[in-house]
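Heads up, there are several structures right after this.
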Structure I
Amino acid sequence: MHMSHQSNSNQQHINLLDHIQKYGTLIGIICIAYLQTLFPSKADFEKMTDKFNTIEKKVTELNFLQVNMTQQQVKLADIEIRLRQLELEIVKVKTSIDNKSKN
């Protein structure tokens, strides 16, 4: 009985190995194919890289434009201050001329 139990156990191991040989390769290929779908292909990766480069260029351009716009706003503020000073000077000159003409 001990011998038949061991023989039966060996037969089960042989059957298991036989099934692994038959279906293991197919299951392995299916697993690899599935795992490859989880990651981008080389072409997809290159497209993403190109998009990231384009986005980076646009961000750099926006940064430059923002700095340029800030500088222009400062210049405009300086011009407005100077314009107000000139307007005050004009009013002072007109007032001075009016006072002299009345005298």
Structure II
Amino acid sequence: MSYLYDKLNSLQWEINQKAEAIIDEMREVRPDDLGLDKRCAYHLFIDEEYIAVQKSDLKNLRYYGGFEYVSEEYVLELGEYVFYHSEDERVAGHLAEYFDEQEEKEND
């Protein structure tokens, strides 16, 4: 293998490790917790600003969840994950549905 190949693989590994660290700080949820079709993904990861999905579930999230309509400027691919920012209305709506429901549960 070449020097460049080794450097690129090392960089890819580092990026994936950093993405995993970010994912570890997020909340794991099921798609239906966000008002999405269960077929979107096995699980998603969220915080107040982002919805993240493993790349292996990306095709289903786009097809069954309509995330193919999220503008590319709000999509960030890091390692084995894709992050969708809440500045996109679709993403914001799904996050609001989850957090509004959680707030209602706390108030009951």
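A few remarks follow.
- For percent of Cα pairs over 17 Å apart computed as 55, the structure of I, II it came from: II
- Structures I, II, by mean count of other Cβ atoms within 10 Å over residues 20-27: label with the highest value: II
- Label whose coordinates, when FRET efficiency 1/(1 + (r/R0)^6) of positions 12 and 44 (r between Cβ atoms, R0 = 25 Å, to 0.05) is calculated, return 0.05 (choices I, II): I
- Source structure (of I, II) for helix-only ellipticity at 222 nm (-39500 (n - 2.57) for each DSSP H run of 4 or more, over all residues; to 500), computed value -15500: II
No lab work stands behind these numbers, since they all come straight from the coordinates. Given the structure is predicted, the values throughout are model-derived calculations rather than measurements. Cβ atoms are built from the backbone, for glycine too; each structure is taken alone.
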